[in-house]
Every structure is written in structure tokens, then in C-alpha cells.
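Each structure below is given as C-alpha cells.
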Structure 1
Amino acid sequence: MKVAIFGAGAIGGMMGVKLAAAGADVTFIARGAHLAAMQANGVTLHSGGETVTVRPRCIGNAAEAGVQDYVVITLKAHSLPAAAPDIARMMGPDTALVTGINGVPYWYFYGLEGPWKDRRVESVDPGGRLWDLLPPRQAIGCVVYPAAEVVAPGVIEHTYGDRFSLGEPDGSRSARIEALSRLLISAGLKAPVRPRIRDEIWVKLWGNLCFNPISALTGSTLDRITGRPDLRALCRAMMGEAQVVAEALGVKFAVSLEKRIDGAAEVGVHKTSMLQDLERGRPMEIDALLGAVVELGGVTGHAMPTCESVLALLRERARLAGCYDG
């Protein structure tokens, strides 16, 4: 079974090392100093007090990988359109595309019965280009829970979490998703197969759509965002608007709004990924985490005044910092 990790940074690298250590045929596609270090010294993972170094195939050109059984995408959502042609070079008709990307996925409406079946989400898939290049029938949903960081080129620090929830867009327990789940479990990871993967996508997104923007606008860490009454109220307002939209799309939330906020509070003094990107002058995941949610509000006919206001402020803050060109 051939597995390619496209965008083998922190999360993809962590998964790839675990798979390679378990004997899987893994290819890392990366770039820059990280790629050079992996090619020279292998890939090192610090996790749970242990250090493991593996030497998988590491390349910079996806075309060299050949057709894969699974291509795991661990890029940030805004990087996917530019990368899609390279990813497509590793895909045959039976290749499964595992989308371990935060936010609303480009295939969201594929296999979803109802009035919006097969609708493209313009915020994350302008012009439907991803839909055409990376056929959604080949996609597998993946909700990523681990936290990891590339602490030096070729070196990954895994902080916590080991779950990668999987789900077919149509909710089926296909042979390919069962095989992937077994493979990840054999590598020491949790990989439950969910019949309603969109529900789990939304529970993670529910927090990301407010915590990340508020942190980027204020510079505050999660403890302050969830602990200050005024900021917590803003989170509550944004999440309430999003819940109405999600439920109109058929989503069922397994946790309450307050419990979701409390879960983030337990993380403590933590800078969200969006704040980290802003501080480092990197492109920000604005459209996948909030822009697409506002778009879905329009699709379902539900007003989202608080989310729209925060989105406008966030986009302008990011434009001024050179981190957003929308």
C-alpha cells in the first residue's frame, strides 16, 4: 500500500513517521530546508518522551512519486488550489485523497442529498477548479486532532493528540476507508471511521471560526478569549450564528456550545495558528475557517451579522499585514 504525504510539515510529518516506523511504504513531498534535511538525515519525531528517526523517500516533485493508493493532504486550505495540479499527478482512478485540512472542505456538498447536492463552495474552491482536478468521489474526510510543530528542518515535535477521524462524504464504510483506518491504527494512531464526518468537521470548525479570528484581531491567547466575559460573549454570538447554518445543512452537534468553549479554555495560554501566521507574515486560513461559513449562511438563507463583521475586520487586518490577498 503506497501512501504519499503531500505537505509533509508538522502534522503530515508526524503521521508519516508513524506510518513509516510501522513498515508502510511512505513518500514525503516537501520543499526547502525541511526537504533537504529530511533527505540528508531522515525524519525525526519527538513524541511521548521517545525519539524516532525514519528514512522514507523524500522528494520535492510530486510527479516523481508515481500513482499512490492514498494521498494525504496536510496543507493549509489556501495552499490547496496552487498545489492541486501536482497532487493530481499522483492520483489514478482508484487513488483515495485524504483531506486533513481545517475548515469547510471543497467537497462539502458531494454525496450530500438535498437541495444543494454537488454545489461548489466558492470561498475554498474558486471556479470549482479543485472539484475538477481532484474529483470529490475520490476524497476521504479527515479531521485532525494532534498538535505538532516543525522545531528544526527535518525534526518534528508532537505535543498532544493522536486521533485522525475519517469519513466518506456519503457516509459509507468503504473498503478503502476501512483499510486506511487499519493502517493508521497499526501505526499507533486512533482512526475511527465516522458515518457523519461533517458533524465532526463542524465541531472543530465551530471553535476555529471564532477563536482564530478573535486571536488574530486582538493578539489574545485562548485563555483570555474564553475567560474574558466580553470576548467569550463574542465567541458565543459567532458560534450561535454558525450553529443555525450548520443545522440547516443537516449537521447534529454532539456537544453544547458552552462545552465547546470550555474545551478550548482547557488548552490554556495558547496562540491560535491564525495568530501565529499573522505574527510570522504567513498567509492565513481566513476563507476556510470563516469566509466559507459566511458563504454557507448565504446559501441557506441565514443572516450572520456578527460573523460577517468579524470577517470584514479580519480580512482587512490580514491585508494590511500582507497575509491575505482576497
Structure 2
Amino acid sequence: MKNKEHTRQVRDTVVKKFKAGFGYKKISQALNIPRSIVQAIILKWKEYQTTANLPRPGRPSKLSTHTRRRLIRDAAKRPMITLDELQRSPAEVGDSVHRTTISRILHKSGLYGRVARRKPFLKDIHKKCCLKFATSHLGDTPNMWKKVLWSDETKIELFRNNAKRYVWRKSNTAHHPEHTISTVKHGGGSIMVWACFSSAGTGKMVKIDGKMDGAKYRTILEENLMESAKDLRLGRRFVFQQDNDLKHKAKSTMEWFKNKHIQVLEWPSQSPDLNPIENLWKELKTAVHKCSPSNLTELELFCKEEWENISVSRCAKLIETYPKRLTAVIAAKGGATKY
């Protein structure tokens, strides 16, 4: 319920009693109005020497302070609540409010609608393992991370059906060819690639033909791992990073690492935020789709070209700031971070 505005006569009486030496409390009791209102009237009179209404910057708000606070509280407690749901909320107490009004109220409080980031579901055990990894490695020297060869696999689609692209256009021209994005049914296909990188730059990238199994993974390692480490001048005592996929942790694969005298970094499950190659995957996919490949052969070609085009300075920066990534994981208690 909005506070009822007092008449000019009441406001003048408040000032008159104040001039006569009455205190806020006695004025409040005599006129049966809240002490805070008495104080506000007197403070306004002291500043402007009047009790008249001053010019206002527009129509008074339709919503009460209480309703505003409730809208902000609801949005903060339930970040995925919709504007429709918030619109129904004030209606329950008798206020009819437009969606844009609600948006304006939330914006003033610092709350903005944004696309929710997709993050892997983390169980408590996953968070605990990520936290343990970050804590145990926080004190590692920068040179240690420069010795790590990071790796991963990812799927790259020929067409991104879910990609948003904004265009400048006039009304009724939405379907003009220059204002549309061409799509292909079922996405036009995709490829799986394996790649690695270090602080010194990007290593080999390989297209994975068919389903990846332990034997195929070992073949990829055999043909590309040592050569990448050599090209990046990591030396014989480098550390190899891989996730905990079953084919990566297979007994025969771990024996291969042992026979090659390759140290494998102990890695927590469900921890993409800890792997800086995820940042390069995002940048790679953006660059590749700007090339507009029309078939899978072109897609593979552009992937390898753009992977090689990633600068050494970009790779070095990701590794240089790795301690900040660990700090963020610790701050999130093993949960998702901005990385």
C-alpha cells in the first residue's frame, strides 16, 4: 500500500509546532502521524523554506516501495524467474504493472536479464576433487605450468543452428537473403578433433575418424604427442594433461605413458573450468564459422588453419594467468567459475 500524502495544511501545522519549540516526538503524537514523516517535512522545510510540493521528474511511481523491494527480492532469490511470473506477483496485492516497469526496477537494482551459461552438473565429490586440485597446485611455480602439454577432444559442427546473429534491417525485410542465416537440416554434420597446446603455442590437431576407443586414442598419442612436445620445445620432462575419460585412463593407455616415461597430470573429473584449452576451443569455433565452411572437408581444413593461427602470446597468457584460475576455483569451493 502506498503512503498517503499529507495535505498542505497538515505540513504547515507540523512546521508551525516545530517553530513553537515542539520536538519530533510531541508533534507526531499531537497530529497522529509517524515521527519519520514529521522529520521529513521539517527537513524539507529547512532546505527549501516551503511545505509546498516541488516539481517532480514525472508521474509518481505506481508501485509502492514494499512491492518494489519484493520484486527485487524475488528476482534475486530465483534468478530464473520470468517477467510473466514477476508480473503476476504484484497483481496478487492489487498492483497492475507493465513488464517494462518491472525490467526498469530490476535494472536500477543492478539485475539484468542475460543468457544463462551452460556448465557441467557438479556433484559434491566433483567439487571436492576440484578444490583439492586447486589447493594442492596453487603454490606451483610458473615454470611448472609452462611444462604442461594440455589436451582435449571437441566436436565442431558445420552449421551452428543455435547461434545468434544480430542484423541491422528495416521493417518487413526480415526474410530478405542478406538478413537471414542459411541452415541445413540436421546441422550439416560435424567432426571430432583432438588437439594439444602449451604456453609455447598450439601443437598438433587431428581429426578423429569414426568412434574413438582406447586403441585409436593410443594411435593419436603415438603419432602426435611426442612430435608436438618436440615442436613446442618442452623437453623430455614435460607433463601431459588429459581428462578422466575411460579411454584415457584405460590400463593399456596408462602403460603406454609409463613405457614412454611420460608424466601424466593427476586430473579431477568434471573440471572443464580448470583446462585452459576450453578457452581456445571457443575461440577456434568462432573463427572457423566466420570462414563459412560449406562441407566437412572445408570444415576440417579451416579448423587446422585457425588452430595454427592462434598466437603464441594468447597461449602464453592463458598459462601465465593459470594461478588466477586456481584461485577462482578455491573461491567457488570447487564449483563453477567464470573460466
Structure 3
Amino acid sequence: MKLSWNEAEARVAAVLQAAGASAAMADSTARALVLAEAQGLGSHGLSRVAQYATHLRNGRADGQAVPRVVKRRGGALLVDAGEGLAFPACALAVDEGIAAAREHGVAFVGVTASHHAGVIVDHLRAAAAAGMVGLGFANSPAAMPAAGGRHAIFGTNPVAAIFPRRGADPLMIDLSLSEVARGKVMVAAKKGEPIPLGWALDADGNPTTDAQAALSGSMLPLGAVSSPKGAMLALTVELLVTALIGANFGFEASSFFVDAGNRPRIGQAFMVVDPGALAGTDAFLDRVEVLVAEMLRDDGVRLPGTRREALRRRALAEGLDVPDALLASWG
């Protein structure tokens, strides 16, 4: 079925409200999921609606939670998501980070007692719109082993960054620290399709191409076949968004892919930097363009975020194609 952007947001919000979300939480989440879908990121888009609704109905997320700033010292802030869906808390965190960066030059905002945060770089769009650099980090329920290990400890722990440009779309970088995002395995499992070797291990620690077995096992860290670097980065993010801000480790949170379980209480963190506090805004923007021009000297280079933005604009103009089976899964 073809839905306009506004129709898609309204339908998603209605499903989430029916499952127990407040209007504010439902609207914020719907905006994020439709934006992800529009960018071609289905694993973090409309495929998550039924999952979030189930978590709301089963008490894994508090639909009436209202995020709030609970601690503030200079440019360091802590937001409590109240065990609700993550999107209102992340929006508050980035807005507060922008305001704090204007005053202090830089801000670090943690979000604790949170839930799945979707496409991390999308939370940072507001920072770029304000002319600021943004960094984002998150953990998730255990999906990857430590370097040399076999059982899942870390989440896939995405890292994101956004850099504004003068008169052009920002550079948007967003990557999971697993070989691929776990959501891709979820989509493959739902379709009954195999996954490439090298993505995941089964529950016994053996390499697998079975998506369902992978969901019961663990994801391989980025570059795990030849290097422990992905696992080390995952460890870094895990500590940044848990020990530093009081959120749960990935191994303390029940999987997002089960209906019953605990409230994950995981963490996100956002850093916002005002270029004016350092080299200066004009100097920063000039230097970004020097680097972009050098990158584009090679014909095969595609700037990060270019494809996503093209798809987003097309969806705004033409609407989104939503499979009937997916709509039916929303109840």
C-alpha cells in the first residue's frame, strides 16, 4: 500500500497510542520510524512498530513516561528516559545539548533507563541544523562477544556523527559495531532468508548462515575475522553509555526480539560541539569543504548520507510503499 509521509506517521502513532503510549511518545516515535523507513533503513523503520507496541502492552516500556533532566553540571547533563520508548528522551537530550554547547562550547548528555533508539544519526540532525557537530552512541541488549569470547556481552553499539556543511546536506555517519546491524538479521529471519557467512554465530558459538539461529546466538564484531578492533570499540561505547551514566549493560537487558522480558534500561549518549568555540564556524565550514572536494576527486566516492537524503526526499514527494503484511502485523 502506498502511504503519504503524514499518513504513515498517523497510522504508526495510532498503533502506539492504542498499545499504551502517550500522544507525545507515540508522535515522537512515529516520526523517527517513518524517517528511518523513508531512508531505506527498514530494519529500524516500520518493521519495529509491532515490536514497540508489544513491549508497551507487555510492560517492557512505560508508555506514560516523561523524560526529564535529572542532573546538570556545566556542559554535562543526564536525562532519565523513565523506562519509556527512547525517542522523546533522545530528542530532549540533543536539544539540551545544543543549548549547553552554545553556552559552554561543548556538551555531553547521557540518556539512562532507555529503550531501543533507532537510527542514532537521525537524533543528531537538530545539532547540524543548529550549525553544530554531533556525536552519538548507544548500547543494546547483548549481541556480540568480547574479543576472543563466545557468549554475547555487548550490544551492537552504534556510533554516529554529523557534520554541518555550508549550503549542502550535512555529512551523516552511522555504523553498527557488529559486522552488520542486528535488525538486518531480524528482517532475514522474518523472510526465511539466509544470511552471509561472517555475520553471526549460533548459540553454540559456530558460524551460521541461518538467520533464526543467529538471533539465538551472537553477532560478530566489525572485522572480527581478522582483528579485535570492532570488539574494542564496542567495549568503549558500552562503558560510555552505561558505567558513565548509570544505564544497564547489554547483558543485563532482555533481547528486543522477545515479547516478554525486563525493561532494558539501556543508555544513549550525545556530544554536541559548537565550532565557534574552537577554530571558528567559518573556518570549520571552509575546512570541511576542502576535505569534501578532495574526497570527490575520485569518481567512486559517495558522501555519507547522500543516498539516505535522496531517498528521504523521494519519500516526501511520492510517499512510502508499505507491504500489506507489515500493515497487518500492527493489528
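If distance in nm of label points 7 Å out along Cα→Cβ at positions 5 and 317 is calculated from each of 1, 2, 3, which structure is the one that comes out at 5.4?
2
So if we calculate relative contact order in percent (Cα under 8 Å, 6 or more apart) for every structure here (1, 2, 3), which label has the highest result? Could you put the intermediate results ahead of the total?
Numbers: 1: 15; 2: 18; 3: 22.
Once relative contact order in percent (Cα under 8 Å, 6 or more apart) is worked out for each structure, 3 has the highest.
1, 2, 3: which one has distance in nm of label points 7 Å out along Cα→Cβ at positions 29 and 277, as calculated, at 2.0?
1
Compute mean count of other Cβ atoms within 10 Å over residues 101-108 for each of 1, 2, 3 and report the one that scores greatest.
Working: 1: 25.6; 2: 15.6; 3: 18.6.
Across 1, 2, 3, mean count of other Cβ atoms within 10 Å over residues 101-108 peaks for 1.
Bear in mind that the values in this text are calculations on the coordinates, not laboratory data. Because the structure is a prediction, the values reported are computed rather than measured. Cβ atoms are built from the backbone, for glycine too; each structure is taken alone.
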